[in-house]
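What follows is a group of structures, each given as C-alpha cells.
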Structure I
C-alpha cells in the first residue's frame with residue numbers, strides 16, 4: 001500500500017504533546033496504514049518547552065504563536081493540548097483555517113464552549129475533527145467492547161466505566177491549572193478525565209436518560225509557587241450514577257472519575273454484566289480480559305463462572321509487534337492516531353474510532369446534569 005504523507009503540527013509542547021510526537025516517530029510499527037504522518041511544526045508559549053523537539057529531524061518550525069502554524073498551507077493536521085479555557089478560541093481558529101484537528105478533552109471548558117466548537121465544525125465540514133481518548137484502544141478494551149456488541153450479555157443488568165488516578169495524592173503538590181475552576185472548568189475532574197469514562201458508553205449507545213452525581217473536593221488547599229496555601233476549588237473525584245438504555249431495556253450505568261484514588265496510578269476499568277454473560281477489563285492487568293458465563297458442571301448442572309482470556313498486543317490497527325506480547329499506554333496513543341488518520345481518509349471502515357465532536361459535546365451535558373443533581377439530593381431523615 002502506498003501511504004499518503006500528512007503534515008502534522010502540535011500546539012502545546014507539554015506531556016501529551018511529547019507523547020504524540022513520540023507516537024508519530026513509531027509509525028513504521030503499523031502494518032499497511034494508508035497514511036504516513038510527518039511532524040513538521042510545534043508551538044508552545046513557553047519557548048523553553050520547544051527544545052525537547054530538537055532531536056526530531058522532521059520538525060522544521062518551532063513558534064510561540066499558534067497563528068503562525070495556521071497560516072502555513074503545508075500543515076494538514078493539528079493536535080492541540082492546552083488549558084481547557086483556551087480550547088474554544090484555539091479549536092475554532094484551527095477549524096476555521098481548514099486544518100483537521102485532533103483536540104484534547106474536554107472539548108471546551110463548558111457546554112457553551114463545546115457548542116461553539118461544534119458550530120465551527122458544522123460551518124467548516126472540510127475540517128475533520130475528533131477528540132482525544134486513548135484508553136479504549138487497549139486490546140482488552142476492544143475485546144470487551146466487541147463482546148458487548150456481540151449480544152453475548154443478553155439483557156444488561158449493570159455496567160461501569162472508571163478512570164482511577166492518583167496524581168493528586170500528595171497534599172504538598174503545588175497547585176496547577178487543573179486544580180482551578182478558572183482554567184479547568186466548574187466540572188473539575190470530569191473536565192480533566194471524564195472523557196475516559198464516557199467514550200465507550202456513548203459509542204455503545206448508552207446516552208443516559210438521568211444522572212445523579214456524587215462529588216468530592218478532598219484537598220481544598222495547595223501551595224502556590226511561593227509556597228503559600230491557596231484555594232484548590234476543583235472537584236477531585238466524581239461518581240455519576242446514570243440510568244441508560246440498551247436495546248429498549250434500562251439499566252444502571254456508573255462512571256467513576258477520580259484524581260485521588262489511593263491504590264491506583266492510572267487505571268481504566270470497563271465492566272458490563274448481563275443475564276447471559278459479562279465482561280470486564282482493567283488496564284491494571286492489561287493482558288487479561290475476564291468473561292462471565294454459565295458452564296456445565298457434572299453433577300451440579302449449570303454454574304456461574306468467570307474465565308480469563310489473554311488479550312495480547314493487537315488493537316484496532318495491526319502492528320509488527322507479536323500478538324502474544326503486552327500492550328501499554330504509548331501503544332494506545334499510537335492506535336488512537338492510527339484510527340484518527342484512517343478515518344480522516346475514509347478508510348477506517350467498521351473499526352473503533354475516536355470521540356466525535358457530537359459525543360464530546362454530549363459529555364458536557366452529562367457533567368452539568370451530574371452537578372445540578374447535587375441540589376436535588378434529599379436528606380435522610382431517620383424515623
Structure II
C-alpha cells in the first residue's frame with residue numbers, strides 16, 4: 001500500500017513539472033530570450049563635446065543624391081556624431097549655386113550638382129536629425145590640384161602665389177593662391193559671407209589651407225613691396241624658414257584670421273568659426289599657420305589640429321605636443337582623427353587607442369576624417385566609441 005502511494009505521488013510530481021514546462025513554453029512562444037547588453041547602457045562621453053566628421057566630394061558619393069544624403073545623416077547619427085563638417089568649396093568649385101564663383105570664373109557650382117543644392121539638402125536632413133551642420137571650405141587658399149592653378153589662376157593670373165623663382169607655388173600637388181593679396185583675401189571672405197548669409201549653417205570652417213600658404217610663398221610683387229615698406233626697403237631673405245620671415249608672413253595671416261572671425265560674427269553672433277590647422281609647429285614652418293595665437297586671441301570658437309598618424313606612439317606624441325601649445329580654458333581643442341585615407345582604414349583597435357589617448361589627455365571630443373571611413377567602421381562607432389572614458 002505504501003509503495004503504491006509513493007508511485008502515485010511521483011507520478012503527480014512529474015505531471016505537475018511537465019505542465020509547468022508546457023506553460024512556460026507557451027508563454028514565451030515566438031519571443032527571443034532577453035539579452036543583457038554588454039557594458040554600460042548609457043554612453044559615457046560628454047554630451048556637450050564636439051563629435052564631428054568631415055564630409056567631402058573626393059572619393060565619396062555622400063552628397064551625390066538626396067537618398068545618399070539621408071543615408072549619410074542616418075549613419076552619422078548612429079555613430080554618435082553631433083557635428084557635420086560639409087565641404088562647400090574645393091578645387092575651384094562650390095557644391096551650392098554661387099554668384100561669387102559665377103562672377104569669377106563663369107561657373108556657379110560643381111557641374112555634377114547642377115539643378116540641385118546639396119548644401120541646403122544636408123542642412124535640412126542634418127537638422128531634422130538634431131545634428132549641427134558646418135560649412136567647410138576645404139581648399140581655402142589652394143586654387144586647384146595639379147592643374148597649374150586651374151580656372152581661378154586662368155581668370156586671375158596675378159592671384160598666383162609665387163616662390164623665389166617667380167614660379168607658381170605648388171606643394172604636395174596643390175596649387176596656391178597668394179594668401180597675402182587683398183583681392184584673394186576678399187574673394188574668400190565673399191565666399192564665407194555668401195554661405196553664412198544664405199544658409200542656416202551652424203558654423204564655418206577653414207583647415208590646413210585657410211588661412212594658410214606654403215612657406216615657399218611670399219615672393220610676388222605685392223608681398224615683397226609690403227615687406228620692404230616695413231624693413232627699410234630691404235628684400236625678404238631667400239631662406240624661407242628664417243624665423244623672422246616666417247613670423248612676418250604668419251602675422252599677415254593672423255590679421256586675416258581676426259578679420260574673418262569678426263566679419264562672420266557680425267553676420268550672426270552664434271555662428272561658430274572653427275579651424276582645423278596642421279599640428280603646430282609644423283603648421284607654422286610649412287604653412288604659416290600660427291594657431292596658438294588664434295586661440296590665445298579669441299579669433300576662433302574651436303580649434304581642431306589634424307593629428308593624423310598611423311600608429312599610437314606617434315599619435316600620442318603629436319597629441320601631447322598640441323596640448324603643450326594649448327593654453328585656453330574657454331576655447332575648446334578637439335583632435336582631428338584620421339579614420340581613412342586612400343586605401344588606408346584605421347583598425348578598430350587603433351581607433352580605441354586614439355580615443356582613449358584623447359580622453360586621458362583631457363580632450364572630451366574629436367572630429368574624424370572622413371565620412372567614408374566612419375561608414376566602414378560603423379560597428380566600432382556604435383559598439384565601442386560611446387563607452388570610452
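23.3 is what came out when Kirkwood radius over Cα pairs in Å was calculated for one structure; which of I, II is it?
Working: I: 22.0; II: 23.3.
For Kirkwood radius over Cα pairs in Å, the value 23.3 is produced by structure II.
With mean count of other Cβ atoms within 10 Å over residues 186-193 coming out at 25.6, pick the structure among I, II it was computed from.
On the way: I: 25.6; II: 18.0.
The value was obtained from structure I.
Can you rank I, II by mean count of other Cβ atoms within 10 Å over residues 218-225 and just name the one with the largest value?
Details: I: 13.8; II: 18.0.
Checked I, II; max of mean count of other Cβ atoms within 10 Å over residues 218-225 sits with II.
For distance in nm of label points 7 Å out along Cα→Cβ at positions 130 and 346, which structure out of I, II has the highest calculated value? Don't skip to the answer; put the middle values down first.
Values: I: 1.7; II: 2.5.
When distance in nm of label points 7 Å out along Cα→Cβ at positions 130 and 346 is computed for each of I, II, structure II gives the biggest number.
Consider the structures I, II: one of them gives 24.5 for mean count of other Cβ atoms within 10 Å over residues 50-57 as calculated from the coordinates. Say which. Mind dumping the intermediate values first?
Working: I: 13.1; II: 24.5.
Checking each candidate, the match is II.
Given a value of -13000 for helix-only ellipticity at 222 nm (-39500 (n - 2.57) for each DSSP H run of 4 or more, over all residues; to 500), point me to the structure among I, II it was derived from.
Details: I: -7500; II: -13000.
Computed on structure II.
Each value in this text was obtained by applying a stated rule to the coordinates, not by laboratory testing. Not measured: the values here are computed from a predicted model. Cβ atoms are built from the backbone, for glycine too; each structure is taken alone.
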